[in-house]
Structure I
Amino acid sequence: MINFYQTLKVLDIYKKVIIRDLLCVEYKCFLEDRTFKFWTEVGCLVFCTSGKKIYSSKGQDLAVAKGTVFFMKKGAYTGESFFEEQYCALMLFLPESYIGHFLSKFDYLKVMDHGADLAYGTQENLIALEQDSNLEVFFFTILNYFANMEVVNKELLEVKFDELLLNLFTQPKYGELSSYLLQLVGDDRVGIRQIMEENYASTLKLPGYAELCNMSLSSFKREFVRVYKTAPGKWLLNRKLQLARKLLGNSHLNINEVAFRCGFESASHFIKTFKKQQDVTPTKYRASMNS
């Protein structure tokens, strides 16, 4: 599973700028696959400038088209591509360290939590944002900088990024996002239960889960056993199969689609694993549920 943040950070085919540890990329999609999977260890603000995609996480589907603005929390995702027009987007990856530095300059924002009534961990991973004139001006200003890369002033760009974050933190309509960012920065370690429940249906490996929890792999394994009283690999397999049984009984997805949705590497791997635990193939299990 591709680490989207790290991939964009090292590839030289995209126009990008790094200020402190914020990564801003003018992204153009060259994927040829209809469906895809990826994960990101850093949350990302996205402004679609052309094309269309559907991003999915935790049963949530977000259709993205030209003009769509949304925030993608750190985590694992699946997606669907459309090829009528190339998908392009301005992407701002906002590490917790950058948000923390910003809040140290505007300390009063820490008490302006417009989304405090939203329970942490119950929000969706994809947050659609209402477009307004301030956001529009910001995005097109940054795109103009990318069109004239030789005259980019990083100090001025940092001021622009501060203006963007001030807009997001002070307007109640962006309360869900600002509340998430405040809580994220306030926790040195994101709750392991939240990360696992939000991302178990992916092909993410254990080092990726540890990264999302801001832990070393060894610390993650110890904390996981302390919380769940079982090994992470065993828990992940059981949760994937639990979801698979639900989808086989309550959806019209074919076996390949069920395997994809549940985070198995392939349909053959899914069928073999399912039969080993259930003593029956997914197809026969579905037939027995519908008989």
Structure II
Amino acid sequence: MNLNLLRTFVCVVEEGNFSRAANRLHLSQPAVSMQMQSLAQELGVELFLRVGHRVELTEGGAILYRQARELLQGWQQARQELDQLREQLRGRIDLGASTVPGDYLLPPLLCDFYRHQPGLELRMQVGASQGIVEALSQGRLDLAVVGFQPETADLASEKLFTDQLVAVIAPEHALARKKTLLPRDLLSQPMIMRGQGSATRRALETALGDAARKLRVIMELGSSRAVLEAAARGLGVAVVSRHAAADYIEAGRLQARTIAELELNRDFWLVLPRTQVNPAARELAKFLAGGVSK
């Protein structure tokens, strides 16, 4: 059996339809369909059921998916361990990161790591913490740095560093005259926030408790930089990482305020699979754990 057929099959299962799988694999949709037909004919069982625009696994498909993932992971593990025998790390590391570490903390550290391991190819996917954790659990990433500690049994996590969240406002905003804000100040103003998968938003809503339902969110944006830009234009109040806001504060485009009565320190976590860890990713994890000031 061709391993490429199994890789295509696993991709179709993870994406839920042939079109998205084709995009991810950089193939045409007919090519993906033909591969799946060939695999089904070779095994003598139907692998998928079509449900609208999605495909779902048959009983036989579910058995193959479970075994195919283990086989591909075992093959990848063998390749990586053989690379290790050649004494220089080779191959590719797929790192996931939420926006604060991905945009502000990790890039210089990755450059330092690459100088020590030039045989590696490093790829970093930046997104909301929840989506990054899901990608890691599905085996599409080797390790991750995110803004909450996952509670899934298949992942192991280590606290990497602690960040402070602050409210940021434009200098001309009505709240700029106050040195410290209160929770009721947030409830009385238009808010600019990240989406529901964001660990920054989760931390704020957790700190506010039931009062979080009273927040008047006028904009949900996909990145910290977009949130900062909207706040700098005076559209409302944002609560963001102090790291992320540093350039805007230094340039005078935003002012930072602490929020009394709220615990808004947030931990970032280094997360890896509990089993079958990419050896190169393990080395990167050790490097990051030693290179970040906690």
Structure III
Amino acid sequence: MPIAGILTAFRRKVEKVVKQVVISHHRRSAEVLFSDTTLRDGEQMPGATLEPDDKVRIALALEEAGIHSLDAGFPASSEADVEAIRKMIGIVKRPVLTALCRTVKADVDAAARALDRQPHHKRGVSLFCGTSPLHREHKLNKSKEEILDIIRDTVSYAAERFPIVAFSPEDASRTELDFLCTCYEVAIDSGATTIGFPDTVGVLTPEKVQTILGQIQADVPNIDKALLAVHFHNDYGLAVANSLAGISAGANVVQCTVNGIGERAGNASLEEVAMA
């Protein structure tokens, strides 16, 4: 094997060990990591248009507030997001910058290009794929096995390009629990360092959140190899309550927006979750 290949293989082995040490530390710790999606999900609120320079200013304020990671945009869907991400690089230094992607390799490539100048250990990608019966049958027209193949293929592809890979089943709260756990197991085996639980349509209550997250942690055999993140919408006015229930049930990461802005009724409010 050429020396370059040997060095690459060695770097990946070391990186894998370091990632697992970090994940194990956070899973044992009572510390909750905040991920902010104001710049991406928050901007989906009707009338909320942010210019790239506005996003940089907001990102700097969030950095000062101590945010662990920033959902910086969706490069495959927006050149403005690419511009904003590139402007943040070198200015916003402490948080991890992540880019949203569908489980499509072209999306991962677009994210890699947008973040190519970001320090390696501070760049991440967040993949999503519809998993509920509604999404499988009417949006994607895919079987369960086909969905698992997509997750396996795309997460492993992303893991070769990013040190931090999150996977979230879109519409997780309406996905059959056994299939949801299988999706998580496959994603972690394929290289996901974080698994997300999004209540995409905002239908859960705190009691249900605790029940589902407890079952996920009991039934996903490799759950100790990834962080557990939660993302709630406020359609029932319960996004903050659900976030707190998620933390109580063992979530390591909570995703919020400033003032709870976002599509439909909004997201969990960053300041309310932080103060609670």
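FYI, it's all coordinate maths here, none of it is from the lab. As the structure is a prediction and not an experimental result, all values here were calculated from the model. Cβ atoms are built from the backbone, for glycine too; each structure is taken alone.
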Looking just at FRET efficiency 1/(1 + (r/R0)^6) of positions 185 and 257 (r between Cβ atoms, R0 = 35 Å, to 0.05), which of the labels I, II, III belongs to the structure with the highest value? II
If Cα extents along the principal axes in Å is computed to be 72, 50, 32, which of I, II, III is the source? II
Which structure, out of I, II, III, was log10 I(q)/I(0) by the Debye sum over Cα atoms at q = 0.14 Å⁻¹, for residues 33-144 alone derived from, given a value of -0.80? II
